[in-house]
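K.L.:
Structures given as C-alpha cells follow.
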Structure 1
Amino acid sequence: MRRFALREWGPLYARVREALVARTWRAIPLTLASILLTSLFQIVQNQPWGYQFVQNIGALRAGDPLLPSLLRTPLSLFVPALDLPVWGALAQVLLVFGIAEICLGRWKTLFLAYVATLSGTMYARVGIALGPDHPLGLPEIDRTVVDTGPSAAVVGLALYVCWQFGARWTAAVVVVAMVIEVIVKANLAGKEHIAALLGVFVLMLVEGAVRGRRGRRAQGLGDGAPPIQS
C-alpha cells in the first residue's frame, strides 16, 4: 500500500507540499478568492433582496438565451447550489482548486474550470434539443433547472490534475464516481458532471496530440541536423 500511495500520489504531494511550505497561503490566491466569492454568493442569495440578483448575474439555465448565459458562465463557477450544504462546495473548491492552482498555475486552472463548466452548460442545451427519447437527451423540465455551480469545474480539474501527475487510479475513481452518480440519480447535475469530464478529456487528447507532434518535429530536426565539425 505504501508503494502504491507513493507511486499514485507521491509527485502530486511533493509539488503541493513544496509550494505550501515555501509560500503558505500565497501559493493559492485564486483558490482563496474563489472561496470568498462562493461564500459571498451563498450569503447574498439567501437574503430576500439578494436571491434574484445572484440569479441574474450567475445562474445558468438551459432555457435562457445563449449570449446572456455565456456572459454569466464565469460567475456561475462560484454560485453554490441552494439545495446542497455550502460547506461541501467550499471544501471541494479549497482542495481541488488549491491543488490545481499549485500544480497548473492560476490561469490554466481558470481556463480548465471554464471549459468544464461550459461543457456541462452546453450539453444541457443539446440534451433538451434531442429530447427525452434520445439516449443522450433530457426532459423538457430540465430547461428551468439551474446548473451545477462549482462542482462541474471541480470534477474536470480533478481529472486533469490526476492524469497529468500520474495518479491514474484516482482519475479512474473520479470518472467511475460520476458514472455511478448518474446511474443512482439521473438528474441534470450528474449528467453535466459527465459532460464536464468529457470536455476536459477532449482537451487532454488535443494537448497530447500537440505534444506528440512537437516531439516528432523536434526529433526530425535532430536527426536531420548536420554533424558538428571538430
Structure 2
Amino acid sequence: MLNATAQTDSQITDFTKAAKFDDISEVKDLVAQGVSPNAVDPKGNPMLLLAIRDKSYKVAAYLMDNKNIDVDLSNKYGETPLMIASIEGDLPMVKTLVLQKHARIDHIGWTPLHYACTRGHLNVAQFLVSNGADVNSLSTSGSTPLMMAVQSGNEELIKYLLDKGADLQIRNSQGLTAIDIAQIYEKPWIEDGLKSRWLKLYKEPYKSHVRTPGTKPS
C-alpha cells in the first residue's frame, strides 16, 4: 500500500510538471498508466487549469479531448479552466471551452466574466456576454463585472457593459457601487463619466458612499 501511495504521489508530481511545461508525451504516458485526466496537483489545481494558465496548449488540447475530462472542475478557490482562460485574455481558449467543450459560463459566485473584466479584456467579455453571461452576476462579495471593469480602468469595456444592461445601482457587500469603486481606485475620469450616466438615468445627482478622512458621506 505504501508503494502504491508513493507511486501515485510520484505520478502526480510528474503530471504537474508535464502540465506546466507542455510535455505532451509524459501526459499521454501517465494517462495510459491510469492516472485520471481530472487529477489535481498538491495545491488542488486541476491539470487542465494548470495547462491553460501556463499556456501548455498541446497538453490542454489533449486533456480536453479526453472523454472523461471535466472541463468545469475547479480548484479550492472555485476557479475553473474557463475563468483562468478569461483572466488571461486567451480568447481562442475561451472559445474552445465554451463552443466545443460546453464549459459553464455562469454559476454562483465569481464567474468567467468577472475574471475577464478584472484585467479589462474587452474581447473576452464581449464573447462571454454574447454567449449568455450575466452582466449583473454577483461574486461572493457582491461585486459585479462592472465593478471589476472599473478597477481595470478600461473605459471601452465599462461602456460596453453599461450598454448591455449593467446596473449602476448594485452595491457590493461593503455597500459600494461601481461609482464608489472608481473613487476609491482614484479614477476620476471614470467616476465623472459614471456620475453623468447616473444623472441621465435617475434624474438626480449621485450621492457618494465613500468616506474620506475628516468628512461625512454626502
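Throughout, read-outs are computed from the coordinates displayed, never taken from laboratory work. These numbers come from a predicted model, not from an experiment.
K.L.:
Using percent of Cα pairs over 32 Å apart for the comparison, can you identify which of 1, 2 gives the largest number? If you can, show how the numbers build up before the last one.
P.N.:
Working: 1: 27; 2: 31.
When percent of Cα pairs over 32 Å apart is computed for each of 1, 2, structure 2 gives the biggest number.
K.L.:
When helix-only ellipticity at 222 nm (-39500 (n - 2.57) for each DSSP H run of 4 or more, over all residues; to 500) is computed for each of 1, 2, which one produces -14500? It would help to have the intermediate numbers written out before the result.
P.N.:
Working: 1: -24000; 2: -14500.
Checking each candidate, the match is 2.
K.L.:
A value of 11 was derived for relative contact order in percent (Cα under 8 Å, 6 or more apart); which structure in 1, 2 was it taken from? Intermediate results must be reported in sequence, preceding the final value.
P.N.:
Values: 1: 21; 2: 11.
Derived from the structure labelled 2.
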